[in-house]
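These are the structures in question, set out in turn.
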Structure 1
Amino acid sequence: MESKTVALHTLGCRLNMSETGTIAQGFSERGYKVVPFGEKADVVLVNTCTVTDSADSTCRNLIRKAHRSSPEGKIVVVGCYSQMEPEAVAAIVGVDLVLGTAEKYKVFDYLDEEKEQIVNVDMTNEFWGAATTPADSHTRAFLKIQDGCNYICSFCIIPQARGRSRAIRMDEAIESAKKLVGNGYKEIVLTGVNIGEYEKASGTPLYKLVQGLLRIDGLERFRLSSVEPNTFDNELIAVLKDSPKTMNHFHIPLQSGNDEVLTRMRRKYTIAQYSDILGKIKEAFPLAGIGADIILGHPGETNQQFLDTFNFLRKSPITHFHPFPYSKRKGTLSSSMDDHIPHGVKKERVKMITNLGKAKLLDFSHEQIGTTSKVLFEKRDGNFFEGYTSNFVRVWTESSIDITNQIKTVALTNLKKEKLFGEISD
């Protein structure tokens, strides 16, 4: 008998990617064949994001695409958008199953039910582990160690979508990481909503968990996903610096370069404190690439406050920009504030920061020319293979043999049309 097929699509963060990987493995273990999203399938699962209005719109479009590609298939929509707007999701033509951020792990309990439509978005404080699996297509493995958030940033809907902070036990995390290495993954990225709160949720300091993970035989590369600046402590920096497995790449959310805006956002640091963390990271990792999220046009942000952000970013060692226009989310503190910024102004501010970010990343890429770097190659692009250096600069190199999921020493030689090229030297 021909096996059933499933297509999966993930929107949003690396945390979502790890969760989709675990769900994909569940389908594989039940005899399903995983096919590319957009192909006809018996089941199509969309793991959603709701961080912005744009994310919501993208979710709706993808759900419609899923129904068009598989009109006879079962359309399953799970995750944060389902949690926050279940009625809106259920109203989209073709949707059979709507599951929230906790219920999505129980998707197999619902698949065989014959009801016309099922909607279940019950919230829980239970921790559900997740990681990239062989059923997924990623070369880097994402390991979920934490979920939920106890912060109340004025702009953020995620605590409402994912609940209170909770975390995996250290021994379970290390066991999961060993399985990832055993499955052939050479690089692990720790993920969560707020992984810097790991100790408060688990009782174990994050640096001790990282120390344990870095000792795993066979693990060659290690990264952290986003870490809040107020939780990036000296002990963590010291443990990371002590291991050659640590990649020279860190993501430290900024959101604004002005203290008054940070206060309105209910962030837990000042610009001086943020700068101090950047300085410590660059001292420990002089070649580091540093990423940051930036929200432009938060209610009340004046033009001068925006310029403060622009100038801070221009002078800072941040190399990878992730700018977003402020998005009004129902039920957040910012949504009821006065002085909302016109869409056109937000769009122009995002454009200015985006262009600055492109210029800085191009300069950073140019600085790599003449150096060598270990590159983990992730996919093929014509006659070239594409991968990332330790400091997260994308590199292309030509090879006559398949080097996907291999780490090669690459001499970085030239920039062409804003792409960094290199030659394998080992």
Structure 2
Amino acid sequence: MIDHSVFQHKTAAYYTLGCKLNFAETSAIGRQLSQAGVLRARRGQKADICVINTCSVTELADKKGRQAIRKMIQQHPGAFVVVTGCYAQLKPEDIAGIEGVDLVLGAEQKLDVVQYLDDLQKKDKGEIVISKTNHIRTFVPSVSADDRTRYFLKVQDGCDYFCTYCTIPFARGRSRNGSIADLVKQAENVVQEGGKEIVLTGVNIGDFGQTTNESFFGLIQALDQVEGIERFRISSIEPNLLTDDIIDFVAKSRRMAPHFHIPLQAGSDAVLRLMKRKYDTALFRRKIEKIKDMLPDAFIGVDVIVGVRGETDEYFEEGRRFIESLPVSQLHVFTYSEREGTQALKIDHAVDPKVKHARSKALLDISETKLAEFYRSQQGTRRKALFEHTKYGDKMFGFTENYVRVFADYDTDLINRVVDIEVGEWEHETGAMQALTKDVLFPTR
């Protein structure tokens, strides 16, 4: 039995690295500590407990994790330091060896953090509490609000795909999910908190239903009926799991945003085979064309990895041409980082770092061109924008349903409101389009 009196009047500071799923889980950890009596430390206040939620998608992510841990220890001397997340699951001994770390929690333990805190006494060496990845079966729901206006709802965790370059299945375990009924209740709770937009997050959300015998299509159908939420966004979905039924439903739905984020990873079929991806470029093109046919103004973001083992000059050029030919809105370009324990290390032909950099630059240039083209196509259209509370000088920003970033003169009456606008001209200084109504810049009275 945990003695919660030890937590009374204690404060906690949090630091999150990596994906939106991590942010949702940190928020869940924070709520759990809050329910135990722990207060969130104010900016500049020295905390009694530090929680660092790490990422391990690349070697750089590991490095950032170590830096964050040491920075938190330095900023909060004497604090009880808890480290969790993907880096903690994969390299617990490395983290436990950092002076000042008291507790390393694995993927299955992190959302039950209170039971492991004990008396908050500092340790000589970090204690490790981790389950073997293939034993992880639990799904703990979590939802978070970012510092703007949208909420992130965790609907799924883990991955069964085991792509050759990726450590995520080893860090998060097998695919699992919450039930549709429970997730709808969480969305309804967001309504009670005043939330207007929810982003559906997970590791492989299209694989939703493995543990409940349900489907992602069924989930979005149910969420579309939640009154009070203006829109849901699908964070990232594998092309082979993005069914025509899903695309058709988004096109006619009440609340699903015309915004897709689809990992391609490589535009060469040979490289996709080396990666052990579950689709080819022909399937990917069909999905993009289907979206544009049903939703001509949809925003389509695409993930691409450059410099993987086996990516020859010819394969990269083939992929570059394929990507350039797609009617997508933006690329998210990642440089391949070798990860211990992955099958990719067995592939011949490692790409020189300078070549990786050049390839990344080439795709980023394509992305910049495509984003500018998409934004130009939206000028003069009527959209619904959700404005955020953050103030930048005398401006405020928001996003339309199809993910066009817009700005207006700052007006507190617009915060967390969805308003009808006309998309105006692009402003290079702000990186956004003007939000207009009746040809007058917001705000209007």
Given a computed value of 4.8 for distance in nm of label points 7 Å out along Cα→Cβ at positions 348 and 380, which structure among 1, 2 does it belong to? 1
Using distance in nm of label points 7 Å out along Cα→Cβ at positions 236 and 268 for the comparison, can you identify which of 1, 2 gives the largest number? 2
Thinking of 1, 2, which structure, once distance in nm of label points 7 Å out along Cα→Cβ at positions 28 and 300 is computed, gives back 3.3? 2
Comparing distance in nm of label points 7 Å out along Cα→Cβ at positions 220 and 332 across structures 1, 2, the largest value goes to 1
One of 1, 2 was used to compute mean projected area of the Cα convex hull in nm², for residues 260-307 alone, and the result was 3.3. Which label is that? 2
Which structure, out of 1, 2, was distance in nm of label points 7 Å out along Cα→Cβ at positions 36 and 60 derived from, given a value of 3.5? 2
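FYI, it's all coordinate maths here, none of it is from the lab. Model, not experiment: these values are computed from the prediction. Cβ atoms are built from the backbone, for glycine too; each structure is taken alone.
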